[in-house]
Structure P
Amino acid sequence: MSENRNIYQMWEQCLAIIRDNVSEQAFKAWFSPLKPVSLEDSVLKLSVPSDFYREYIEENYINLLGKTLQRVIGPDVRLVYNVSVIEGESVTTPSNNKKAPSNPEISSYEDAAKYNGSFYAIPGIQKLKIDPELNPRYSFDNFIEGECNRLGRAAGVSISVNPGKSTFNPLFIYGGPGLGKTHLAQAIGLAVKEKYPEKVVLYVNANTFLNQYMNASCAARNSNDSSQVADFIHFYQQIDVLIIDDVQEFADKKGTQNAFFHIFDYLHRCGKQLVLTSDRPPVDLQGLEHRLLSRFKWGLSAELLPPGFETRVAILKSKCEQEGVSLSNDVIEFLAHKVKSNVRELEGIIVSLIATSTFSKKDITVDLAKDLVEKIVNEPQVEITIPRIQNMVCNYFNVTIDQFLSKTRKREIVQARQIAMYLSRNLTKTSLSSIGAQLGGKDHATVLHAYNTVCDLIDTDRSFRQYVSDIEKQITTQN
């Protein structure tokens, strides 16, 4: 008994260290579900929910996990996994004596409403064929992965392997316009349908859901028969994977929120999967009932961010491949540097460039791309130079330029200089030698060492990671 308590105490110490070195999202997604099973002869056995968890942790967090275990348990510790997939309970919906149509095929709630009586009670309901309303272009194959969306994509893949049975229920995807929320949500639905053709998957925009509820409510009032609303709710309670896009549209719609609450509760209780998207996190949603907001936080909230440069390049190349065109690297890199806001704008610029080239009968060159970007992209472009980076870093750490360029080895000055070198390499096309020359007369080897040092600290020090992120935002923001 004391041994078990000791295992739990040590694992809690490990979790505390890990939590300080990863985001709250990542901690909740990948480490909270892990449970210590035993510790014998320096072999720690951890219970993981699935092989997917084990593989993802091995690929992304094994160094952090390994160093943490060595620090808490000892240098000789070894780790083994106990994969334990918990199957959800099967739920049977009761039926009544109404006669079912033979082999019914339902494509939407509106089609379901054509049947009289309580739709949910029709015998054979599980054999209904509902059009999932999914766009085949929005697959995982076409979803370019980057730091901006890695957590959300990984969670989506996990869900598609075992919908409703992971800790990611609901999966709440949020972010600004054009960052891929709809694409990711639909990719989950497509992957589920491919792996489990018998499952009932449905994608619906929140506005469509609102209109359906309003129609059911109006019909109920006109006929003085409340069963219309009940039929609406019970239709949605038959879905295995329900994807609701733009849930912020439910704000201040009390009747719709009440209906969705009952649908959400029933599906979640029955082990069905919910995927929700929004333009903001649950904590920032206004006009939604507390009971709904609390349920939105039950699973995983995954933020999609604007893509970084490398991801933008990959998106542009993928779009070119889809459109059957070949662009030079110079054109692609120019566009990736200039179009930064979102994925939709990146894909749109390629379509516009192809159209302009076709109609004007001109080759696609950097000059043609430049003309088009000036007409379409309104976002002010910040000229990022090494002097700008140096000034921003000095201001952030309250260091003078003279101190920064001096030969001092004071820790805070050295760290500021290393961050400036790291950002100069990431945000400009300047060579390592030139970066070193401008930042204190250092050689290229010093710059490379500084870059690697900063990379290591970003991976292991949460506070340091925040410093670098804050400075980068200031450098890249127009002011």
Structure Q
Amino acid sequence: MSIRIAVLLALTATATAQAANVVVQKNGQFPTIQAGITAAGAGGTVTVKAGVYEETPLIGSTLDGLTLKASGNVIIDARLANGSGDGPGIQINADDVTVRGFTIRHAKDAGAGKPGAGIWVTAPGALIEKIKFINCETVGIQVETSGTVIRNCVITGTGYGVYASSSNETTVENCSVTYCSSYGIYLNGTTPIARKNTVKHTTGYGIYLAGSDAVIEKNTVTNAGSSGIYVNSSDAVFVGNKVFSALDGNGIYSSGDGATLENNTLFDSRYEGIYVSGSQLTLRKNRVRTTGGSDEGIYVSGGVSVVLESNIVDGGGYMGIYVSADGVTARKNVALRSGRYASSAGFHFSGTVATIEKNTAKDCQGDGFVLYVGNADILNNVSTGNTVDGFDVNGPNCEVLNNVALKNAGEGFDLSGSSLVFKNNTAKNNRIDVAASLMPSTFQANQFGSGGSSTSPEID
């Protein structure tokens, strides 16, 4: 055997010997968690038996790969004997550490280097799961590094539930976060993921994410003091989230190019149900219902290239769906009972180069469609039972084809754009079925019940 191989084998044996399986138990060989951690070494496993442990364990930087797990009901109480703060319940300074199964309570801020966190993570690759955090002063879990996964935890009565600052690739999933005096989940860094969490009764945002490529999936947020879900991220993906009662904000707020929002459900937001800004946006199959909101059901402030498809808005203070962008495709959306104020509408579009097709506005307090668009195709839409006009078309070079306006209290169609093509539209039982301040360049094969004819509208 060569000297080099012998040395390597010896080093491997030494490393293996350092990793131990240690049992911590009151009145046992290792009566404290800290003693067990020290004995286990890097790569070791510490199993803690049931009991209350009044200590604040530290997993030091030399203990990479350590696993710390509870067996039975294990409570870590982070207070000193006199009740004053002693910092985090568990501090993780080593890479790839796993912590599982504990209850951690009463972490309190004790000054510099001792935040009031249930768990404080400063090294990458941690897995934190099945932990219950109760009444931790500052935060349940504080993360200052990359690659942390937080799973199946219960956090209540903290400042922040989870706070990850400048921390890339942080994942929080299947966690329950309640009664936080600040935010429920705060993730700031590239590729943050919040999935299948339940967040209730936060003073601030329910979920806040900042950084590129955010994923927000199947979360439920209830009674957020501000917005339910607030995301500042390019290429964010929102899928299957539910927000109930954003008390002083939006149901979902998204800022950044490339966002996709699909199958989200929003109830009773104080302001917009969904607020989205940026270019290359897609909103598909979202449902917004609001009975007390003062603003829009869906508000899109885009640059260019926005797709809205099969969204439904029921209610909204001003507009059901408001879009200000160029290059819009809006197809198969529905606005019901939207608007409670002057100048309300089911739909409001402004911009150039749009396709507005097969949408329905019904029983809105205001116009069905306000279309301040140029170079747009307005096709096969239906506007019925609205308190003002069915369609208010005000923009140049639009084609208005095969639309239907029924039983609106104002004009079925109010036309004021230049160079309009107006063909094969139907208007019946409106106060005036069609009116125009400027005669369309093409006006053919339309069907009206009153006020105008197939060849000549009533001119205002």
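Values quoted throughout were computed directly from the atomic coordinates according to the rules given, and no laboratory measurement underlies them. Since the structure is predicted, the reported quantities are computational estimates derived from the model, not experimental observations. Cβ atoms are built from the backbone, for glycine too; each structure is taken alone.
Worth pointing out:
- Entry that produces 3.6 once distance in nm of label points 7 Å out along Cα→Cβ at positions 65 and 329 is calculated, selected from P, Q: P
- For 5 (relative contact order in percent (Cα under 8 Å, 6 or more apart), calculated) the corresponding structure among P, Q: Q
- Distance in nm of label points 7 Å out along Cα→Cβ at positions 25 and 57 - highest-scoring structure of P, Q: P
- Answer label among P, Q for the case where Cα Rg over 2.2 N^0.38 Å, calculated from the coordinates, equals 1.17: P
- Each of P, Q could give distance in nm of label points 7 Å out along Cα→Cβ at positions 153 and 449, but the derived value 3.5 comes from P.
- For -1500 (helix-only ellipticity at 222 nm (-39500 (n - 2.57) for each DSSP H run of 4 or more, over all residues; to 500), calculated) the corresponding structure among P, Q: Q
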